[in-house]
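Next up, some structures in structure tokens.
Nothing in this text is a laboratory measurement; each read-out follows from the coordinates by a stated rule. Predicted model, so just to flag it, every value in this text is computed and none were measured. Cβ atoms are built from the backbone, for glycine too; each structure is taken alone.
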Structure I
Amino acid sequence: MPLTIATWNINSVRLRMPIVERFLDEKQPDILCLQETKCENGQFPIAPFNDRGYLHQAIHGQKGYHGVAIVSRLPLEEHDRRDHGSVGHARHVSVKFRTGTRTIRLHNFYVPAGGDEPDPKINPKFAHKLDYIEEMKGLHSEAEAGVSSILVGDLNIAPLEHDVWSHKQLLKIVSHTPVETDGMKEVIARGNWLDLMRHYTPEPAKLYTWWSYRSTDWVAANKGRRLDHIWSSPDLGPQLQEIEILREARGWEKPSDHVPVIARFEL
């Protein structure tokens, strides 16, 4: 049975609804996970999703900031929301769904960006990011008996050397500092997660999902980072058919600085 899951930091779902609709019409994933929706639950634009058959939603919104949502053609169960760091941010939502005989727990995360200065002593945002990653180390991919797991989202860390345009030049830049990358690798190791993007496209191939708005010509510069991720419990690795990074979406009208990432399975 085929299953397609997409993740996308949309950077305001109401502002960018036209390109979300375009994406759904063209790619038609079974489930779409959005981050940085930037609206309260009651303001989430449900109607365009319902019109396309995404009748099931798990929304965790916040006024003007953060926010995550899962929209699905498949029924969703057991909605859960976590507030890592206990600061009141809407950065996580998870659900269970069934496909065929398999039950899957799906986590959608928006990890704090961490500000510009990679020093937790002088930058509270970076300290919060490190605390958030520390709490994620307790999340195990096989925590529920008989339930597979998928974790997606904008994790705001490019953990590997070839996940950034220049490993050496970004070692002191937030998202690729050793304390962050080591922390994410420990999250993966402790939780027995499988990094599906690198499972499908191993290093040394470059993989990017984000290109800064600050670049005057992002295509020519191509100074990207892999900040968006799809992980799974090990049992789903053999069922992965394809990972697609929709790079062209960065050039759509009024784009997000992130692009969609799509995982296709045959279960």
Structure II
Amino acid sequence: MTSAAIEWDSPLSDMIDAIGTAAFPERFAHCLREICGAELAFIFRLVEARPVEFISIGCDGTNRVEHVRNTYLGGKWWQFDDEINALSAGNGETWQMLKTDFKLSASPRLRQTFYDELNIRDRVLICGRFEGDPLVLSLTRPEQSGPFETRQVDSLVERSTTILSIAAKHCDIAMRARRLPSLLTDLSEIERRIASAGESLTSREAEVCARYLYGVSTHGIAADLGIGTETVVTYRKRLYERLSICSHRELLLWYLNLYSQMQ
């Protein structure tokens, strides 16, 4: 789908605007409801055939999605899920879509003990790649809604690459946000990362740099290192020059970029 087409695709535009915000699940759910009538949506990575980093979204406005998620994960049902196992195998494909009407194709055991019990009739899996692992969007419909119609699947196929890219971007931002507090609350870890940066900072400049990132004031750094405040300011000026930056904000951005490169 071209950028011009996305501009006129209101549901997708709403999703894009909400990437990385608390409004994303609601916008994502509304979009999927409009496109294909999905009831529940799950976004997850497959790591060694195991689903991780779940984002569970109820498109029907209920809390049922959490019950389904907890049952699936708690019972380790992915081990018996042929489609999930097929996606984990990869087969060298960068993009796949699998549709399963569980009333017609699921094994009796799975149908009776899982899908029937949880009132799941049909599922569409859309899979791409995210940081080397399969990223999967799973969409389901209940028995009373019937299976996904051909026109709804076609609509998903048309938008699938864009939807998966939006999901991947949101997951990336969300995971970075969850990791961010720990990046700035461990002084020894900050010092370790700075020392591994390959920048030509002196040991004292690195110490001052780490403490500014840790949130220590100029006077606090002076007291901690046993030097004068003017000396601290001099070290800060030197490290800014070495890093070609001009402000504390730029120092923070440099450090976050450094962290990203080390992952």
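So here's what we get for this one:
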item: For Cα extents along the principal axes in Å computed as 45, 42, 37, the structure of I, II it came from; result: I
item: Origin of the derived value -17000 (helix-only ellipticity at 222 nm (-39500 (n - 2.57) for each DSSP H run of 4 or more, over all residues; to 500); candidates I, II); result: II
item: Read-out relative contact order in percent (Cα under 8 Å, 6 or more apart), computed value 15, structure in I, II; result: II
item: Value 2.5, calculated as distance in nm of label points 7 Å out along Cα→Cβ at positions 195 and 235, assigned to which of I, II; result: I
item: Entry that produces 2.5 once distance in nm of label points 7 Å out along Cα→Cβ at positions 35 and 251 is calculated, selected from I, II; result: I
item: Of the structures I, II, the one that 0.6 was derived from, the read-out being distance in nm of label points 7 Å out along Cα→Cβ at positions 59 and 163; result: II
